[in-house]
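Below are structures written as structure tokens.
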Structure 1
Amino acid sequence: MSLITIATPFNIDLEFKTAAFGRRFLAWLVDLGVLCAYNYILEYFVLNPLGVDSEASVIVFILFTALPTFFYNLLFETFFNGQSIGKRAAGVKVLSVNGDEATFSQYLIRWLLGFGNYIMISLPFIVEAAIKNPVYLFFLIVPMFFYIPDLLAFGISARSQRLGDLAAGTVVIDNNYDTSISETIYLDVKEENYTPVYPQVMRLTDRDINGIRNLLDVKNSSKDNYTYLVQVASRVKEVLGVQSDLESSEFLMQLLRDYNYLTSR
């Protein structure tokens, strides 16, 4: 599990936390449970009444059991913004590594390289058989080998990505993790008729602004830090060619307000 910081075009650094293995495994279990329940209902309330060997039964099985099970993850992630039923229940989501919603091509690539998707169609039937006779639990071992490449990639990659994610440029994030907007350089300017006091602030870089924000966060932690803050404020005034009677911390805070207002216009 790691944190991912993504720089957006709005001068705001967004922070995401990759989904832990436990959450992703929970999502997989819930999805498997959903597919088992779906297949059970189709089998006993639709297929059996039609007759196992009947032509209608075969058609129904292919159209309403085999295909939906096979394309389950692709369909749900595409139409429900990166979440299957299991992912939604576990609070995880597929996201592009640049912070945007993933595209269909990205969902398709990660699905094609998710080897577990190719045996998912058989798992509900194996589970159903194992419930009736525990001996069939042995047959769950072989399908699990299809997940080994993804497990290895998950453990090795810095962003806990499986093979499909690495190829598609996606990552599975903890959707319940909320980064505090106060931890970014963003400041909400609510005044409707706000007038920037120091428009010269646009001469500073995002790195400069981030440095000022970080400095303000620790300004009161020690006397040395406060002295440094005063020195920085003085230097910024020189660089921007402005005069101000504001106290150093207030002056730097005003710069942040002006910067965020001007960059959000």
Structure 2
Amino acid sequence: MIELKSKEEIEIMREGGRRHARILRALKDMVEPGVSSFVLEEKARELIEKEEGEASFLGYSPEGANRPFPAALCFSVNDEVVHGIPNEKEYIIKEGDLITLDIGFTYKGFITDSAITVVSGNGTDETKALIKATREALEAGIKAVKPGRFVGDIGAAVASVAKDAGFSIAKGLSGHGVGYAVHEDPFVPNEGARGTGEELRPGMVIAIEPMLTLGGGKVVFDNEDGYTYRTKDGSLAAHFEHTVAVTEDGHIVLTRE
């Protein structure tokens, strides 16, 4: 069931989203060769506390999980698409790595969700193009958000950018409602047909999160850690995400400064 948020609740989420954006910007600035995933996890917790919030992912148990998520930060490297764990096996960032930083931030009881992908060091033209296309896919998905449109319109917009850029959508992974919980209805696809799925209504708050790959788009689940999704063919992946509120005349991106 979709739970609409009031204007007052969305305003709380807007303030939480600003704080969330500051946290991600600070973590992004730390990504460089030689930095440890342990250090980034510690910094994420420190910044979340400084911004007077709570780590939404830490201790969260999504449906089907065999244990709670053990970190505040999802830290995914290269072929890891989403939900990488930074604080169980230390990873030292290398030159050219693609690093995805994904955080859930709870402020005054309301959750926002946002992610960015950063290249460590210089990167290749190909990795830079992948990051650019994924960011542009997110912006296209956001632009499709208006009352009376449908979640399928978002997916169609995301997929169109990916196709034009020559990249694949990570199969089976999607956006979602957010606010009272980390994951809520509706399902927000990264592929789809316009005019299909749930209708967008004022008060809906959704996380739009395109995930693009250099390869074929199929993903596999890491049964060992119970959370990480990787590309099946080992190709690089990028992920960008914003929390967006549907308004009476369009939308508000909540997780921008």
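Given a value of -0.27, -0.53, -0.76, -1.35 for log10 I(q)/I(0) by the Debye sum over Cα atoms at q = 0.08, 0.11, 0.13, 0.17 Å⁻¹, calculated from one of 1, 2, which structure does it belong to?
2
Assign the value -9500, calculated as helix-only ellipticity at 222 nm (-39500 (n - 2.57) for each DSSP H run of 4 or more, over all residues; to 500), to the correct structure from 1, 2.
Here the read-out was taken from 2.
Values quoted throughout were computed directly from the atomic coordinates according to the rules given, and no laboratory measurement underlies them. The model shown is predicted, which means the values in this text are computed figures rather than measured ones.
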